[in-house]
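Enquirer: Before anything else, here is the set of structures, which you'll find just below.
None of the figures in this text is laboratory data; all of them are computed from the coordinates on show. On a predicted model such as this, the values are computed, not experimentally measured, just so you know. Cβ atoms are built from the backbone, for glycine too; each structure is taken alone.
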Structure I
Amino acid sequence: MQRLIRLSAFCNTWIEQSLAILGMTMVAVVVLQVIFRYILNNSLFWSEELVRYLLMWLTFLGASCAYHRNVHPGIDVLSNRLPPLWKQRLSVCVHLISLVFFGVMIYHGTIFAYFVRAQISPAMAIPKWLIFSVVPLSGVLFFMHCLALLFSEFSREHHDR
């Protein structure tokens, strides 16, 4: 259990550092595109496509980091009014339901990435399976973070007794 929690934290740290690099790359490409288009009057044909794909990766990987840190958007009007024991039970139920969703995300994301395996992006000639592989990859990260949070809830429940 502790190994999974440590692995989850390690992966999250690595992903957060990667997100910083992806974000800086995205900003640099947009700035270059503006300079080339409006100052040099010569547009970079690949920049919009690259920024779109970087934003996709930032979104999916960033959401997994938010889930790990428990800072994702949520509706907690009901849970804030519950006693601690019921609040914890509700949290466990939410994590169990989330595990199912993340499993579906992994499964269908993999099927879709396989489906587009022969396609390439128009401007950059990148295989589309590589671009869309972020869906099952982030699904695996979500699943791992969810299991780690679930184990933390169970160990907290065991500790509180």
Structure II
Amino acid sequence: MHKMTQSNLEGAFSGESQAHMKYLIFAEQAEQENFPNVARLFRAIAFAEQVHAANHFKALGHLGQTADNLQSAIGGETFEVEEMYPAYRAVADLQEEKSAVRTTTWALEAEKVHAGMYEQARQAVLAGKDATVGDIYICEACGWTVEGEAPDRCPICGAAREKFRKF
């Protein structure tokens, strides 16, 4: 692929991915404000943005076999744990941006768990097996992730057990 086309598709993938997430967040807010049809509109268009992003991602050749995809995910999570979030948190701390310190700390702690879960899944796939995964609970406040049972309180942000979503 020519460099300019590749750069354009990478930018489009990024933009469509951000639009997808932004619209889902907007949908949640619309639901809270009792605008269910606006929420549905945001969710529908968020899905369209996801389709666009997926098409760009595939055209870029970034979709591999599951073991490769898991390795890519591990690489991304590891980068976030070792470099990105520590640097972002340091800047936020230096600039006394308390909410940014909080969210980057929460994300950092969750990413550590994600990398380990992906590695376990990768090992299973490399052995020709599907991963053995129990119930997964995600804290809706901070994103901390646990397999098995949700704790009474989130160890990262202190949210109550009821704030965990089961997958």
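Enquirer: With Cα Rg over 2.2 N^0.38 Å coming out at 1.31, pick the structure among I, II it was computed from.
Expert: It traces back to I.
Enquirer: A follow-up question, please. Of structures I, II, which gives -22500 when helix-only ellipticity at 222 nm (-39500 (n - 2.57) for each DSSP H run of 4 or more, over all residues; to 500) is computed from the coordinates?
Expert: II
Enquirer: Okay, next question. So if we calculate relative contact order in percent (Cα under 8 Å, 6 or more apart) for every structure here (I, II), which label has the highest result?
Expert: I
Enquirer: A value of 0.70 was derived for FRET efficiency 1/(1 + (r/R0)^6) of positions 122 and 146 (r between Cβ atoms, R0 = 41 Å, to 0.05); which structure in I, II was it taken from?
Expert: I
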